[in-house]
Structure 1
Amino acid sequence: MPENHKDILQKANAAILKGDYEGFLVFCTEDTEWTFVGDRTLKGKQAVRDWMAAEYKEPPKFEVHHLVAENDFVAALGEITLKDQSGTAARHAYCDVWRFRDGRMAGLQAFVIEAGPQDRG
């Protein structure tokens, strides 16, 4: 099952890279709960949809360096570049820990920090 969870996450991530946020959301449960550690928690698919509409004015650019799966969890370690409201790009290091339920992403704990241009994980 963990390998299947990795495949699901990779398909969901491919949708994000294309800007297909609804295509990403089909992989989430209706009651998905996302916690951005130290920032906020989003409860439910609609809250995630609203957050994506506000934060992803254009698709983020990201690279997953490692995917580690065990039981109902997949951890993704990588880098993501996001543009702020003024359009300035900033690179971040991240570790997303996804919890799966019935083949869908039911929860996320996201650890994200801004990374300098020379920082590599």
Structure 2
Amino acid sequence: MTIQTIVDFSEAGTPAERYRPAPEKILKGDPQQTVYNHYNSPCEQFNAGVWEGEPGQWQVSYTEHEYCEIVHGVSVLRDENGQAKTLRAGDRFVIPAGFKGTWEVLETCRKIYVIFETMDINK
């Protein structure tokens, strides 16, 4: 490996991927999302990049472990029991595989993410 294999997010020319959650998962708003997936590991289980979301709320069901760092905006993550955590710029956290609930963007949100996709959500 050489220094050229280092992925510098500030220099990456990754194209934007724009999408919305599946219509049946949207609970409110029009949560348009954009992802810049700057890194995919050869095993395809490890990814890292930048995500941006517009206001809205949708259901989530994590099969992956995800480290997040909010760099802009405000979101609320709720579990299936309705317990909520407000997420703001500077917050850093991990969402474990198996988490189910909702993600709501209150103010356009941007996060850095690192994902490890597991084959077994109980691990």
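Observations, loosely collected:
- If Rg/Rh (Cα atoms, Kirkwood Rh) is computed and equals 0.94, the structure in 1, 2: 1
- Mean count of other Cβ atoms within 10 Å over residues 74-81 from the coordinates reads 18.0; which among 1, 2: 1
- In this comparison of 1, 2, the computed figure -8000 for helix-only ellipticity at 222 nm (-39500 (n - 2.57) for each DSSP H run of 4 or more, over all residues; to 500) is attributed to 1.
- Entry that produces 15.1 once mean count of other Cβ atoms within 10 Å over residues 10-17 is calculated, selected from 1, 2: 1
- Parent structure of the calculated result 0.10, given that FRET efficiency 1/(1 + (r/R0)^6) of positions 42 and 106 (r between Cβ atoms, R0 = 25 Å, to 0.05) is the read-out and 1, 2 the choices: 2
Taken together, the values in this text are just the output of simple stated rules run on the coordinates, not laboratory data. All of these numbers come straight from a predicted model, not from anything done at the bench. Cβ atoms are built from the backbone, for glycine too; each structure is taken alone.
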